[in-house]
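Next up: some structures, all given as C-alpha cells.
Just so it is clear, none of the values below were taken in a lab; they were calculated from the coordinates. Please read these numbers as outputs of a predicted model, since none were measured by experiment. Cβ atoms are built from the backbone, for glycine too; each structure is taken alone.
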Structure I
Amino acid sequence: MDDVLVERVLRAVEQVPRGRVVSYGDVAALVGIGPRQVGSIMKAYGGNVTWWRVTNASGDLPAPLRERARRAWAEEGILMKPNGLGCRIAEYRADLAGMAVAYERAVADLP
C-alpha cells in the first residue's frame, strides 16, 4: 500500500467534525480513489483516527465495530438507527464542501 495514499485517507478522516459522519465514498471522492480502497485502508491503518465517523453509504458499520462505535457516537450525540446497524447518514453527514477545504489544507505538505 502506498504510504502517501494511506496518509491522505487518514488525514481526510481526521477532517470529519465531531458529531458528524461521512461514507467511504465521501472520503474516496476527496482523495481520488474508490470506496473499497478507503475501506481497506481504514481496516488496516484506521485504528488511530476517528474511524467511527466513516460508514457505508447507508450509515451502517461492520458488525465487529458497532458496539465500540455506539459508545463513541453516544458521546458525540449521534443516534443509532432503530435497526442498530448504524446512523441516519443524511441527518449526520458532514458538510462535504467544508470538509474538502479542510482536507486540501491538511494534505498541502504531501506529494
Structure II
Amino acid sequence: MLGFMKLLGLWGMPGGAAAFGTLVWYAGVFELMIGLSMLTGVLVRLASAFGIVMMIVAYYLGHVKVGGWNPLVNFGMPAIIFLLAFLVTLAYGAGKASLEKIAFKKEFF
C-alpha cells in the first residue's frame, strides 16, 4: 500500500508520484515487492531482511538528517515500528498460512 502511494502519488503523497529512477521511486518499488511477499507468504524472511535494511536507510535519510535522532521529534516512529515488525517476521517466517508452505511443504529462505 505504501509502495503504491509512492509510485502513484496517492493518499496525500507529498510532491505527488515519485519520478522514475529517484530514490523515492526505488523505495516504492521495493515496498511494493515486500508487501506482495508478505501478503502471499512467499519468501517472507528474504523480504523481511530487505525491509530491515530499507527501514534503517529510511530512518536515517528521511528522519535523522531532517530532525535529529529522537523519533518523537523527527516523525520517524513508523519506520521504527516497521523495522521491529520486519525483525519479527524475519525470526518467525510466514507460518502455516503461507503459499510457500502450502505448495512446497517448507520455507526456502
- line: From the coordinates of one of I, II, Rg and Dmax of the Cα atoms in Å, for residues 56-95 alone came out at 11.8, 38; that one is structure II
- prompt: Out of I, II, which one gives 1.1 for distance in nm of label points 7 Å out along Cα→Cβ at positions 24 and 40 as computed from the coordinates?
  reply: I
query: Out of I, II, which one gives 24 for relative contact order in percent (Cα under 8 Å, 6 or more apart) as computed from the coordinates?
result: II
- request: Tell me which of I, II gives 36, 14, 14 when you compute Cα extents along the principal axes in Å, for residues 32-79 alone.
  value: II
field: For 27, 17, 10 (semi-axes √(5λ) of the Cα gyration tensor in Å, calculated) the corresponding structure among I, II
entry: II
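Suppose you compute helix-only ellipticity at 222 nm (-39500 (n - 2.57) for each DSSP H run of 4 or more, over all residues; to 500) for every structure in I, II: which one lands on -18500?
Values: I: -16000; II: -18500.
It was calculated from structure II.
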